[in-house]
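Asker: Below you'll find a set of structures to go through.
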Structure P
Amino acid sequence: MERGRPVSSGISDDRGAATVLACCALAALVVVTAMLVHVSSAVAVRHRAQSAADLATLAAAVGLDRGTDAACDAAREVAGRMRTEVVSCEVDDWDVEVAVTAPVILSVPGVRDARAVARAGPAE
């Protein structure tokens, strides 16, 4: 037996195992946090798209007395201010239906669009 060196008893050395386990747990926590950030970002953009569709539809319904084109122009202006894009603006008598999209930036699949539709008209 050399001086300063322990005698091997056939049992493996487990020093550092807790550090490796802690690193794996921390990596899993980072991945879960990143996924939650992506999901919450997509949900926030979807809510913004729905709000833009609602407000654009109301703006178009208010502007119907100036004509169909003016109503849809008002919808596009409101949607543009909310960083969304009007996909369709349909007027049927006094009813207006507006569909908007907003880009959702996701790291893995790329850029997708959140789509929302709203309808406004007189209460019957």
Structure Q
Amino acid sequence: MGLLDITQDVSDSAVVVHARGEVDSGTVDLLGEALAAGLAAAGGPPARMLVLVLDEVTYFGSAGLNAVLSCYEQGASDGVAVRVVATNAEVVRPIEVTKLDGLLRPYPTVTDALMSGSG
């Protein structure tokens, strides 16, 4: 496993991007590329949701937070709902400390994120 491994699964209901490892200034470009590809895939029919699974992220720096926020904003502009799945403190804490948990509300599971609707 490298510093950051990313996989993408596409289904009828959503594009699910799984990130594992460290998200920092050295790996954030890889995450950004994966998020852009995920948004592009989610923008086509029938998927209109991108779920980013960060449960296996071991470090989540400000660069990663900015990349996820940019993805959320781009998704909102493109009509694609962006959901974050995370229960680990490495990811949840930075989201809460920056008061972004209203936008990037961390869901406990992919199923919960999918069931949240498109708002």
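Values quoted throughout were computed directly from the atomic coordinates according to the rules given, and no laboratory measurement underlies them. Since the structure is predicted, the reported quantities are computational estimates derived from the model, not experimental observations. Cβ atoms are built from the backbone, for glycine too; each structure is taken alone.
Asker: Any idea which of P, Q comes out highest on FRET efficiency 1/(1 + (r/R0)^6) of positions 34 and 74 (r between Cβ atoms, R0 = 25 Å, to 0.05)?
Answerer: Evaluating FRET efficiency 1/(1 + (r/R0)^6) of positions 34 and 74 (r between Cβ atoms, R0 = 25 Å, to 0.05) on every structure, the highest lands on Q.
Asker: Now a separate question. Taking -12500 as the value of helix-only ellipticity at 222 nm (-39500 (n - 2.57) for each DSSP H run of 4 or more, over all residues; to 500) derived from one of the structures shown (P, Q), identify that structure.
Answerer: Structure Q accounts for this read-out.
Asker: If you work out FRET efficiency 1/(1 + (r/R0)^6) of positions 66 and 106 (r between Cβ atoms, R0 = 41 Å, to 0.05) for P, Q, which one comes out largest?
Answerer: For this comparison of FRET efficiency 1/(1 + (r/R0)^6) of positions 66 and 106 (r between Cβ atoms, R0 = 41 Å, to 0.05), the top structure is Q.
Asker: The value 15, 53, 30, 2 for P(r) over Cα pairs in 10 Å bins from 0, in percent was derived from one model only; which of P, Q is it?
Answerer: Q
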